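We did not get these values from a lab; they are worked out from the coordinates using the rules stated. What you are looking at is a predicted structure, and each value in this text was computed from that prediction instead of being measured. Cβ atoms are built from the backbone, for glycine too; each structure is taken alone.
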Structure 1
Amino acid sequence: MARFGESSDHTSSAFGRYIAEAVFWTPATLLPRQNIVWQAVDENTSKVTIHHNGITQDVYISVTPEGQPTKVSFQRWSNANPEGVYRLQPFGGYLSEFRNIAGFRLPTHVEAGNFFGTDDYFPFYLVDVTNLQFPQAK
């Protein structure tokens, strides 16, 4: 959960987290429409650009030949650095251990953190899904 507010720095940082969570857990929320644009970067990478209330976030998603997302990376506005200063810095993570659940192929292991792709990468977000239930229609 990310909450917006306090300052423009906090809002921009929360937006980055919101987008990361959407890519990791609910990618259908990022289907192409107004303010959400997809483009191919190369054979295994796509970029989604999300615009919302004057904030823009580009996210790079690497996929397997079958289209399974395995890596997410982007520049996130954050003060999670030794200086405690808000700035753009690498953020991202890996999705793995895919399983078929209720007709969907979903990752059951996700790890993510700041300084993704650098020697300072620290995966502070580590999730192993052990149970998943979808809401039932009435």
Structure 2
Amino acid sequence: MERRKTKQRDSVFDAVMKLNHPTAQELYDYIVQQKKTGPFSKKISMGTVYRNLQILEETGKLTPVYSDPLVVHYDARLDPHYHVQCKKCGSVYDMPMDYLNALNKMAQETCNWTVESHSLAFMGVCPDCLQTTN
């Protein structure tokens, strides 16, 4: 089903591109803040943000990052890659290491499933939080 292009969806996608692995709430807050001066001039509700995130996910334009069971972050980078999340501030970043396709094969041989992909999130403390702790 072809979806019509909307300014709200463009606003949500543009905000995902500008922010670092934002949550739906962070996207909403950003768009509301920007609507006075930025390109996001149309009104938007939290429900509209969630609905457009779902559509963008369904159409393959972004992917959810489930590094925390209670909070979903969104990523416009679609190639297979890993993430690292700070246990103190909750920030999520791309992990600068190669995606290990061999893990798919190892898992497939272990469980006798057809394994197509995997996700992996590392947990730790980011440099900013380390500085404020010391």
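Out of 1, 2, choose the structure whose coordinates give mean count of other Cβ atoms within 10 Å over residues 9-16 equal to 21.5 when calculated. Don't skip to the end; give the middle numbers.
On the way: 1: 18.4; 2: 21.5.
Structure of origin is 2.
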Origin of the value -4500, where helix-only ellipticity at 222 nm (-39500 (n - 2.57) for each DSSP H run of 4 or more, over all residues; to 500) was derived from one of 1, 2: 1
Which of 1, 2 yields 13 [relative contact order in percent (Cα under 8 Å, 6 or more apart), calculated]: 1
